[in-house]
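Visitor: Heads up, there are several structures right after this.
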Structure I
Amino acid sequence: MAENTTPGTARSFWPYFIVTGSLSMGYGSLFTLLAEFREKLGFSETELGFIIAVGFLAGFIAQVGLARFADRGYVRILVHGGVLIAILSMLSMAMTDEVWQFTAARFFLGAGTGATGPAIRRILITREPANMGKNLGTMGAFDISGFVLGPVVAGLLAEFVNLRAPFIFMAGLYALIYFWIFRLDLSAGQVAATKVPVRHLFRIRPLNSGMLAGAAFFTTIGVFETSWAVLLDDLGAGTLVIALSIALFAIPMIPLAPLGGKIAQQRGPMRLMPFSIMGAVACMMVYGYVDFLWVLIGVSAAHAIFDAFTLPAGQLAVAVSAPPEQAAAAQGLYGALGLVIAGIAALVTGWVYQNWGAEALFTGSSIVMVVALAGAIALGEELMGPDGRSAKEPAPASS
């Protein structure tokens, strides 16, 4: 029997936030272990970057290929199937020590997580459109918090148990989540009457603005998450310090991401994102030129504040620009584009860091972010809120 939920109340969405946050824990748990893989399993920086990149690529494939089915009434199948695949992926990581085996398991974990996220975001968008910014921000807070809490848990288990323990723990957590979702109401509004190709979304100018802003955001995610553990390890930090530094990234997200989504809906996403993205760019530059451990950790906390505003604002920009009947497809496209950008960034990060060092890595990624933001600003005049079409008003379907 479905859990008794009342559409339109914030309380009714908490179970969905917990599901996505738990999935993100496993998705991010690998990052704090990268230095351990390098030292104990002999993986190179380039191989580590490839493992992370494959996970982002799998998320891209799942969100482009499967998100549209949430608009056609298959939310339950996507959520249940995604969690099951994640369970099997974690069990596989617990039993292997070869690069190709980790890569395969990481691929399926990314696919399972990618299938679930857009389906649950459709539930948020269709049930309470007047507060979609706040709700998307809260879900983003849980996603990011889980994404950074996972490395903390993984680091503690690896330090005090063994390198396999984090994966066994996450498989058990996913199993509990799987049985819990049987009690949730996974209905998500009216099913789309026609099958509109996803590529038609690219005809919507303000939606492309949100996509470019997302590209800037996910560039910093791909670079930061792939290089952070190795960067701190090179500065003498141990596994526990690395894990705790990543935990500090989550703390500002919890209260600020819902606030960021609310402000973006009230004032317009593109009034907010130029400031938050440029703040993140400033932090990225510091990572490349400062070699004091605790200064970098402090800057990463400021970075988290900026990202807490960028993430929900980008999702909201896409949500209000897309036709209602393609809500999940648009969210999947946003997530997929972001993941492929993050995947490319992760793949390049290991190679650049290994061959040219932190200065070249963070300077180059900052330039990419500024270029993407410039494109978003050029296309985003309709997302300026009061001075243009209201950020709360969905765009009409593009012909």
Structure II
Amino acid sequence: MSVTETDIFERLSQFRDDPSEMLEEMIRHFRQARKPMELFEALKMRVRNQLGLPLISQEGEAARPEEVERQLELGLLDACREAGTMLIEDGRVADGWMYLRPTGDTELARKLLSEIEIGEENYDEMIQVLLHEGIDVARGYQAVLDHQGTCNSITLYEQSLAGRSKPDREAAAARLLDHLYDELTSLVRGDIARREAPAGEEESLHDMIEKRRWILADGGYHLDTTHLASTVRIASVLNDPGELRKAWELTQYGRRLHHQFQYPGEEPFVDFYPAYATFYSILLGENVDAGLKVFERKARTTDVGEHGTGAIETYVDLLDRVGRHGEAIEAAIELVPDEVPPQRIVPMLLEIASRASVAGDEEGYSQIVAYCQKHGDLLGYAAVLHAAREPG
């Protein structure tokens, strides 16, 4: 037993008649010694002592009043927060998150983890917490790109992130787009420098390939074309104009590839690069009416039984994203087949109606109310009436 350990036992024995001070002394010791798990147990003991409970819980304890239970829970959460913080500060990421998770304090976790560099020794733990636990999806996904490359990152997105929340998908998609765009731009720039005078630093990817049609004239390519196609598709969730411009530039590169590298997509993107070029142009505010007509035609003519509702959903999404919320609601109600359960469409319609309401258009709610009545959807009907009462 070390001198320090001997000293703490002696100090604690001095407070045998004052449990509160004894516990405070023990807590100070564990804080100074940076023993987070022991600190957690000591903090838990302090809460139980303050509430008049035995320091260690026992089987068959009598039921406690609701207020006592509430105070006990709050105290335990505070203990979790302090122990978790200390663990992460000391580099024990997985253990620290185990304690922090019950608190729901994701901002604290994000701040603590932002100060820890990702390396080989902690890579798995950091990816688990940042990416899979959703603490900082953008940073976690960037680490996957840096450590495992584009192919594995795309696979990870498809398997683990495609079904996540829109903010999570956007965070990862932006990192993937930036990564592939920068890589392709650098490769094209290097190709030009080898064949002629270097391109100007101000030239974008599109500038370079537009001015030099010979770049892809011989059927060549600069990076894995499946990665290019996947990135163009995944980036469709983004809204930032700068990101949308990069995605559009990737479609212009893709359109110049040899036909054997232009893989068909799913409706309404069967003609993959031209369709996505139109899609991104609409979101950039270019040729909006003409572009929307293309996707409206797809929405009205694509066989839902064979291809699903993707064409309709894309058209409705585009209308909504360019600010035509009322038209989006009308199109969804008109075009979605009756056999599609209203429970699938009403949540989407409510989101659009809320955005329309912010823009001063309250008509969307009445349209959805009528839709729910027509389809006998009482749950949706109630949800719409409730949403319509909320201030925009």
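Every number here is computed from the coordinates shown, using simple stated rules; none is lab data. In this text the structure is predicted, and so the values were computed from the model without any measurement. Cβ atoms are built from the backbone, for glycine too; each structure is taken alone.
Visitor: Name the one structure among I, II that FRET efficiency 1/(1 + (r/R0)^6) of positions 233 and 337 (r between Cβ atoms, R0 = 30 Å, to 0.05) of 0.75 was derived from.
Guide: II
Visitor: Match the computed value 0.92 of Cα Rg over 2.2 N^0.38 Å to one of the structures I, II, and report its label.
Guide: I
Visitor: By the measure mean count of other Cβ atoms within 10 Å over residues 25-32, tell me the structure among I, II with the highest figure.
Guide: I
Visitor: Continuing with the same structure: For helix-only ellipticity at 222 nm (-39500 (n - 2.57) for each DSSP H run of 4 or more, over all residues; to 500), the calculated result is -21500, so let me know which of I, II that is.
Guide: II
Visitor: If you rank structures I, II by relative contact order in percent (Cα under 8 Å, 6 or more apart), which sits at the top with the largest value?
Guide: Checked I, II; max of relative contact order in percent (Cα under 8 Å, 6 or more apart) sits with I.
Visitor: Still on this structure, I have one more. Computing mean count of other Cβ atoms within 10 Å over residues 225-232 for each of I, II, which one ends up highest?
Guide: If we compare mean count of other Cβ atoms within 10 Å over residues 225-232 over I, II, the biggest value is for I.
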